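Given below, in the form of structure tokens, are the structures.
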Structure P
Amino acid sequence: MPTVRPFSAEQSRLLVNLRQRYEVWRDAERELARLPYDLRRKTVNGRDYLYRIFDRGGNGKSLGPMDEANTHQFEEYHAAKTALKARIAGLRPALAESAALYRALRLPLLSSDAGPILRECDRRELLDGTLMVVGTNAIAAYMVEANGMIALPDETEDFDLAWVREADCANEDLVWSMLKAVDSTFTINTERDFQARNAKAYEVELLVAPSRYTALGNTDRPRPMPLPEQEWLLLGRPVDQVVGCRDGSPARIVAPDPRWFALHKLWMSMQAKRNPLKRPKDEAQGYALLEAVKIAMPHYPLDEAFRSEIPNELEPMMQAWEQRNTPMTRPASDW
């Protein structure tokens, strides 16, 4: 039976420090992201104007002549931008130190390709109620939540995100603009339009529950098919942790409630439509994670209140796990 090997006191302290340093850095990055891309002074027909620049191509919009108000806005903007860049640069050494110690202490690692995607999501505040990590990459966050190592299969070389936002995003391309900011080589797989792939063949899949599908921007990409089983991953209380990547960088993961994630994995392992090469891993992850919840996550109780919420489709999976955890009794004649 899988068990949880608790982190040492040193490992636990490092996790606390890493999160604190990451959040300070992230908040500064968010402040910088909220500023206009650039404000520039331009001379047109001998007169100075203030322009707001939207992108690297220099596309922009005039904000009017450089009068006293626009001059003040120009100076204030550049002072704030310079100060934020200096603060971010000053934070990076401490953050890098924590990330390096994270690797040295052999804490659970995320793939290097997933890190930039998660940091860009976090910079854009997409991990605060818009997207969740629903694939194997979530396992590292569950280990941190359990404060211990769990014997689980390694992450795969792809990345699964779920759209969880309820508010209508109309014509916003939140996911696609995020992916292109991370890597301009991302393109949509023409045969599987719920999947994006970059020049290194790293795949990002977007999933969505039927109850959230209409909130996804109608021009956003990738375009997922609504899957009823994704509804289960919206239940309970998400896990929110900062983990280290294999390249020595940190990233924040928001993942589904581990109880529902585990039951979902067990359900997937029994689906004939599921890739047969992935079904054994799904089963191993589901059983190991439920055991870890029982052993090391008392704040996610497997009690009667939780049992009463389990739908009929998932009840066989819960019963199968309980039977695995029921001690075998020997007949009296055997003693």
Structure Q
Amino acid sequence: MTTSHHDFINKLPKAELHLHIEGSLEPELMFALAQRNKVTLPYASVEEIRTAYNFTDLQSFLDLYYAGAAVLLTEQDFYDLTMAYVQRALADSVRHVELFFDPQTHTARGVSTETVFAGIARALRQARQEHGFSSSMILCFLRHLSEEDAVETLKLALPLREQYADLWNGVGLDSAEVDNPPEKFSKVFAQARELGFHLVAHAGEEGPPAYIHSALDVLQVERIDHGVRAEEDPALMQKLAKTQMPLTVCPLSNLKLCVVDDLSEHNLARMLRAGLCVTINSDDPAYFGGYMNANFIASADALDLSRVELVQLAKNGFCASFAAPEQKQLWLDELAAYAQQAH
């Protein structure tokens, strides 16, 4: 693909809807925070950490992910982590992020929910003030833990709702998918729905299409995170196209975790061309080899995406966001003007 095509992607306005903030912890920052907090890592150097980033599946990634998260202890750590992501997002022409965070990863280590919220929110508010960078926070439950644990996590976070009302507007479901179907969390999602939160869930990455069905029908989510295995169920594909249910697809993540063996085999383009509302996102970019532009460029090159299709993917991201309609329109107008001018 031509350099001009890559230049077009670099400046293309985008929204990121599937980003785990703990998954943006680069080896350099992980090492620096370990030294600052006197945390002993099972790695002697930044290079050793990078070498450990060769995963065979989701579980081998999660093992490293949780080990890395052990360096996050203070409000300043979460601020530094979030601000580092924001700088990369700004460089990639990202206008808006709906950021996932996992309180249970931290409360299990004695870090309070308040500390997690405070650090992330301080960075996001600063980015909004200084750069006009738009964002919101989606609190995710770890699906390998019990629903009771998820209920307790929501209970601990709720007293903070008013203080972070400008940012925290959703709940999600992440971590190990296999043997942890969405319906395991039906009660806590019903509670979150009654409280007026937006609802999303990981489904159909390693789990079967049935998990996508139950995320839609039981949890009543508004977006499916990943969803690439929907293709195995033609009726589900028709339903997703008809309802325009957004799928937050993460191409480089799927490649790194061996969901596909080669990016040219990825079904992103097939789903887009079948009329589904697919979006491109970076998932855990520090671990999976790329932020937003890297995901767009790799997908464009491997799948021969046209400029019209790239604009459609960016448009889907804005439309699928939980931003206010008038804000979405401003971004869509900017996107249309950019596409026209770059034409």
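A few points about this structure:
- Test item: distance in nm of label points 7 Å out along Cα→Cβ at positions 48 and 168 calculated as 3.7, pick one of P, Q: Q
- Winner on distance in nm of label points 7 Å out along Cα→Cβ at positions 72 and 184 once structures P, Q are ranked, highest first: P
- Given 177 for volume of the Cα convex hull per residue in Å³, calculated: source structure among P, Q: P
- Among P, Q, structure where distance in nm of label points 7 Å out along Cα→Cβ at positions 8 and 264 as derived comes to 3.5: P
- Entry that produces -13000 once helix-only ellipticity at 222 nm (-39500 (n - 2.57) for each DSSP H run of 4 or more, over all residues; to 500) is calculated, selected from P, Q: P
- The greatest value of distance in nm of label points 7 Å out along Cα→Cβ at positions 272 and 288 among structures P, Q is that of P.
- FRET efficiency 1/(1 + (r/R0)^6) of positions 80 and 192 (r between Cβ atoms, R0 = 41 Å, to 0.05) from the coordinates reads 0.40; which among P, Q: P
- Highest-scoring label, criterion being mean count of other Cβ atoms within 10 Å over residues 56-63, among P, Q: Q
Rule-based calculations on the coordinates, nothing more; no lab input. The structure displayed is predicted, hence computed values, not measured ones. Cβ atoms are built from the backbone, for glycine too; each structure is taken alone.
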